[in-house]
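Some structures to go through are shown next.
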Structure I
Amino acid sequence: METQVLLTIKDRHYDKKKLDSEVRNIRSMLPYIESFTAFCDNNEVFDVDKHIVIKNQNRLLDMYEHGFGINAFICIMSKN
């Protein structure tokens, strides 16, 4: 899936060189921001049925890749 980023430029003195620099900086940050590690760092996953917080990254990745099951009740809360 392609990522789209909207840059709002307030300053009229933004030239092509500054804009290209901003785009390069954003492109260098996106792989980490969109990574599964960043998801695990910024969110907590709760298994409501078992009353536990799932912290194991390997287990979360396995759940993401293979699904939860029909009866699973999972809640994802942002740490922000």
Structure II
Amino acid sequence: MEGLKLFLEGPGQELRAVQLDSTETVTLQAMGFSASTSMNRPVEFNVLVDAEGNLARQVDREGYRYKFNDSEITWSLSVG
């Protein structure tokens, strides 16, 4: 998978190049999802970083939606 580039697409179709910073293991309930006890097992959520060092955390189960720290705007993951 060499050569794949990750971008986050935000307001006005602004694109920011990002890369994987880390992966956090948390439960769905800890992320604010309402989940039954049987679904409350640890899952992995990605943290991405842009060229300026801004961190964006995954906010959905599928891994396509991210929010930068201190922002309520949701950005969409795009792979090129």
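Here are a few things to note about the model shown:
- Largest in FRET efficiency 1/(1 + (r/R0)^6) of positions 27 and 59 (r between Cβ atoms, R0 = 30 Å, to 0.05) among the labelled structures I, II is structure II.
- Answer label among I, II for the case where log10 I(q)/I(0) by the Debye sum over Cα atoms at q = 0.11, 0.12 Å⁻¹, calculated from the coordinates, equals -0.48, -0.54: I
- Parent structure of the calculated result 0.10, given that FRET efficiency 1/(1 + (r/R0)^6) of positions 19 and 51 (r between Cβ atoms, R0 = 35 Å, to 0.05) is the read-out and I, II the choices: I
- Label whose coordinates, when helix-only ellipticity at 222 nm (-39500 (n - 2.57) for each DSSP H run of 4 or more, over all residues; to 500) is calculated, return 0 (choices I, II): II
Rule-based calculations on the coordinates, nothing more; no lab input. Values in this document were obtained by computation on a predicted structure and should not be read as measured data. Cβ atoms are built from the backbone, for glycine too; each structure is taken alone.
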